[in-house]
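So, here come the structures, one by one.
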Structure P
Amino acid sequence: MIRDFPARWATAGRLMDGEPVHTVIDTADAAAWTALDIGIREWVQPQPTLLPSRARIDGRRIAWNRNAGLKVVRRVHAPLSENELVLALCHLDGRIREAVIDRVAHFPELLPLVVIRCADWAAPVRERARTLLADALPRVSGPDLVTLAALVLRVARRGQGAFARDLLDRTLRQGTQENVEALLASEDRATRRFAHRLAIQERLLSPARLARAASGDDDVVIQDVCAGAAIATVRDSAYHEVLGPLLGSRQPRVRSAGVTALRRAGRPAQAQPFLADRSGLVRACARWVLRQHGTDPLLLYRALCADPSALDLPPAAPLGLAECGSRTDAVLLVPLLGHPSGAVRAGAVAGLRVLDRADTELLLPLLDDPSPAVAREAATALLPSADRLPEAWLTLRLTANRPVHTRKAAFRLLRARGGVAQLRAAVQLLTDEDPRLKALAGPAIQLWVVPPAGVPRGDAEVAALLDRCTHLFSDYVLARLRQELGITG
C-alpha cells in the first residue's frame, strides 16, 4: 500500500516514465488503487504547499509534472496509451476524467479505476462510470472479482460510494455461487464479512459449513455471524455436525456460542467440561446452561477443587469456583496454592483475588514462585495493598540473581507505591541486563510524580538518584524537577 506522499509521487512518476501499471503497483491490492488515484492527482496538479518547485524524488526534478498533465489534457480526444489513460482517469480536472472514462472498455485491467470514479465528486464522471461498471461487472469473476469487491467496499465509505456496493450485491445474488465462494476466501476482511452475510441471506451455506467458517476465521464479526446462523438454521438431527466445530474452536466467542447451543440441543451434560474453560465467557455460558437444566454449577466446582493433590485438576477450575462462589469458598482455594501445577496455582491466586481474600502474608511469598503466571497473578492481587508491603523485601527481589518474572513482579508493586520507592526501584533497573526490564524503568522515571509529603526538600538521596538518570530528561524538565524538590547545584 502506498501510504506516504513521496511514495505516491514516485509511483506516478514511474507511470509517466512508461512503466506498466502492473509493475508499478500491486493490482490485487485495493488500497494500492486508491493511493494511485491520489498520487497521480498530486503529481499532475501539485499544490505549492505540498510540492515545492525544488522538490526531488529519486534524484529527479518534478516541477515539470504540471506540463505533463497539460499534455494529457491536449490529447484526451486522441488515442491514448494505457499509462496516459490512467493519468487522465485520475486527473484533477473532471472534464478530462469524463472525456476518457468510456475508453476503459478497451482496457479491462483498469476497471478498478472505474470503481473509484463511481464515487467521483463530479456528477457527469460519476454517471458515466456507473453505466460502464454496471455493464462490465457481471462478466468479472475469479481473482479479478475479489480485487474489485475489496475496492468497491473500500470506496463505499465515501459519500457517493453506495452505488457500487449495491451493484455488487445485486450482481452476486443474480450470478453463480462460484463468485460468492471466491469472495468467502478473500484475504480482505471487509470482503469476507460482506460475502458471508450475503451467503447466509441467500442460504448458500449449510449449517455445518457455517460452523466451520466460524471456527476457522480469525475475524470476530464473521465468528458471531456464522455461529449464530449455524445454530439458528440447524435441525435436531444435524446438531453433531454443528456443535463439534463450535465446541472445538480455539476462539472463545465461538466456543461460547456452541456451549449456549447445548441447551437448545437438550445436551446440558456436555456443558460440564466447559466449566473450567480457559475463557471466562465460555465458563459463564456453561454455568447458565447447567442452571437452566436444574444443575448447580457451584457444587460441581467445589467437587473439582476438593482434592488439592489431584493432578488432573483443570487450571481454570479455581477461578470458576470464585466466579460463582462466596468468600467462604476461599478455604478450598488456599490449599491449591501448593499444587504441583503452576497453572493451577495461578488460578487459585486469581480466585482468591476475585473473592477479595488476597491475604498479604499468604500471597507475598508467591512472588518467588518458579512459575511466571503465579508471580504475575500474585502481584496483581497485591497491587491494592502495595503501600503496606515491606519495601526492603521487594527491593531485594530486584537483584540480578532473581528470575526475571520475580523482578518484574516486585517492580510492579514498588512502582505502585509511588514516591521515592518507585524512583529508587526504577533507577536500579536502568542498569539491568534484561532489556524488557530496562524498557520498563525509563518510562517509570519520566512519569514519576514528585511526592507531596514525606520527602524533605533538598533530599540528598533523591538528588543522587536524579543524577543517575539525567539522560531521560531535557535540561528544562530536569531543572523544573530539581526546583520542585528543592535540589540545588
Structure Q
Amino acid sequence: MGSTSARNPENNGSAGVGRRDLIKRSAALGLISVPAMSFLSACASGGGSGNGDKAKAGKKTSKNPLGVNDTAQMEFVLFDGGFGKEYAEDAVKVYEKNLPRAKVKFSATQKIQSTLQPRFNQGTPPDLIDNSGAEQMDMGVLVGKNQLADLTPLLDAPSVDDPAKKVRDTLRPGIVEMGQFDGEQVWILYYAYTVYGVWYSQKALDSLDEQYPQTWDQMLAVCAKAKKKGMAGWTYAGKYPYYLPFSLYPMIGKVGGVEVLDAIDNLEPNAWKHPAVKACFEAYYELYKKGYVLKGTPGLDHIQSQTAWAKGKALFLPNGSWVENESANVIPQDFDLAVAAPTGIDSSDKMPFGTIWASGGEPFIVPSKAKNTEGGMEQLRIMLSEASSKNFTSKVKSLTAYNGGTEGITLTPGLKSGVAALDKAGENVVNPRLQDWYAQLQKEKIGVSGLGEMMAGRLTPAEAVKKIQGFADETAKDPSIKRYKHQ
C-alpha cells in the first residue's frame, strides 16, 4: 500500500496474554499497510550516553493529564508508507494547538532502521516513532534491550473525548495485549488493525457458479473448474513466500487447534511435525502438483502477483487487508473484492470454518531515552481521539485502534467483507506470533527456504517440514536470541 517495500505482517505484540484470552477479545479490522520485516537486526545497544537533557515534566492538569512540558520540543518520526503523512500531520496540528508554546519536529522516512538506529545507540532517539516498513527495527530486540518506554501512563490517562474513560477503555479488543511481551507493561501501540486471509473476486467466483470452498476437496474442485476456464486457482508473492502463512497459519490452527500454533510460536521440539502441519503442507503442495498455481508465480513479487490476480489470471490470493488500497489502481470497478477465512481439510478439523487471523499493525513506540516521552505519549493520545481516528479512516480506508470512528464513512468492499469475515469468526480469531518474536526465522528461513521451495516444487512437504523444524531448533538453541512464550 504505497511503499516500495514488500509486505509482511507487522509486529503485533504480546506474549503477556494467553492466546485464548486474546482470541476472545480480538474482533476488529483495519486496512493496514503491512511492511516487510527487516532482515536487519535492530542491533540495539542497551547503553548510549545520551546528553542528559530530558525535558522537565510539566504540571498535570485536566487539559494536560500526562504533564507534558508545554515549552519542550516533541520530535515525531513517521514511516512514509501507504498511509501517507497527512493523518499524522493533522494530529500534529492538534498537538500544537493544545500546546501553543511547544514546537513539533515532524519528519517521515522509509528508512526507519538506518535513520534511527544510530540515534538509539547514541541515546538520542525521537520522542515518537512509527516503527514500520522494510527497515522496521526488530521489536524483540528493542524490548529485550530496554530501549522502549512503558506506555501504561498513556493507557491510564483520560481519553480526549471522555475524561471519565481511560484511553485503554476506548481501544479495540486485543490492542493493549498485543503491545505486551513479557508481562503487564505495554511497549507498543498498534494504531491499525488488519485481517489476513484468502482474497478473491466475488464476481469471478460467481462466474464459476461456485461458493467459497470450506473443505480442501471443494477447494480443489473450484480450482479445477477455474483451470478449465483458463484461470489459475492461486497465485501469491513468490519472491516473498512469507505471504503464504497469511492463510496457511490460520489453516493449521483450524485443523489442529490453537495449541499447535502456540507450540510453533514457543519453538517447542517437533512442533512442526504435528499432523495438522503435515496435512496443511500437503494440501498446499497439491495446488502445485495439480497445476492450480499461476505459472511463473515463484518469480513474482507482491505487486506483480496482486496485479495478475486483479486482472483475473488467478482466483485466490493469500494476503492482508492492505491489498485493497495497495492494488486500487489495478482492481476493476466491478471486481467485488472479498476475503474469506482459510479453507480447512474436512469436518475433523478442530476449529470451525471461519477461523481467521486478525491482528494489530502500524506499531508506534516511545523510546525510553527520548527527551520528551510525555510529549510522545500525548501525541498518541490525540491520535486515539474520535476525530483523529475518523480522519485516518476516511483518508486511508482503514480502521484504527480506537473502537469507533466509522460513523458517516462508507466502507469499501474489501473492508466490508473483512468485517463480515470477523463477525463470522466470532471468538475463532488466531494471532500467530512467530513473525513478531523471531522475524529472521519467519521471513528468511520458514518463508523463503521452506515454504517458497516447497511451493516451487523443489521440496516435498515432508522435506519442508524437516527443514523448517531444523530452522526452529537452531533458533531455540541460539543464546543470542531472546525467547518469548505464550503464558
Exercise. When you work out distance in nm of label points 7 Å out along Cα→Cβ at positions 160 and 368 for each of the structures P, Q, which one comes out largest?
Worked result: P
For this session: Name the one structure among P, Q that helix-only ellipticity at 222 nm (-39500 (n - 2.57) for each DSSP H run of 4 or more, over all residues; to 500) of -10000 was derived from.
Result: Q
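When mean count of other Cβ atoms within 10 Å over residues 352-359 is computed for each of P, Q, which one produces 18.5?
On the way: P: 18.5; Q: 24.0.
Label of the originating structure: P.
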For this session: Determine which structure produced the value -0.83, -0.97, -0.99 for log10 I(q)/I(0) by the Debye sum over Cα atoms at q = 0.08, 0.11, 0.12 Å⁻¹, calculated from the coordinates; the candidates are P, Q.
Result: P
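Relative contact order in percent (Cα under 8 Å, 6 or more apart) was computed and gave 5; which structure, P, Q, did it come from? Display every interim value, and only then the final one.
Values: P: 5; Q: 28.
Corresponding structure: P.
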Exercise. If distance in nm of label points 7 Å out along Cα→Cβ at positions 336 and 464 comes out at 4.7 when worked out from the coordinates, which of P, Q was used?
Worked result: P
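The numbers here are math on the coordinates, done by the rules we state, and not lab data. Everything numeric in this text was worked out from a predicted model, so none of it was measured. Cβ atoms are built from the backbone, for glycine too; each structure is taken alone.
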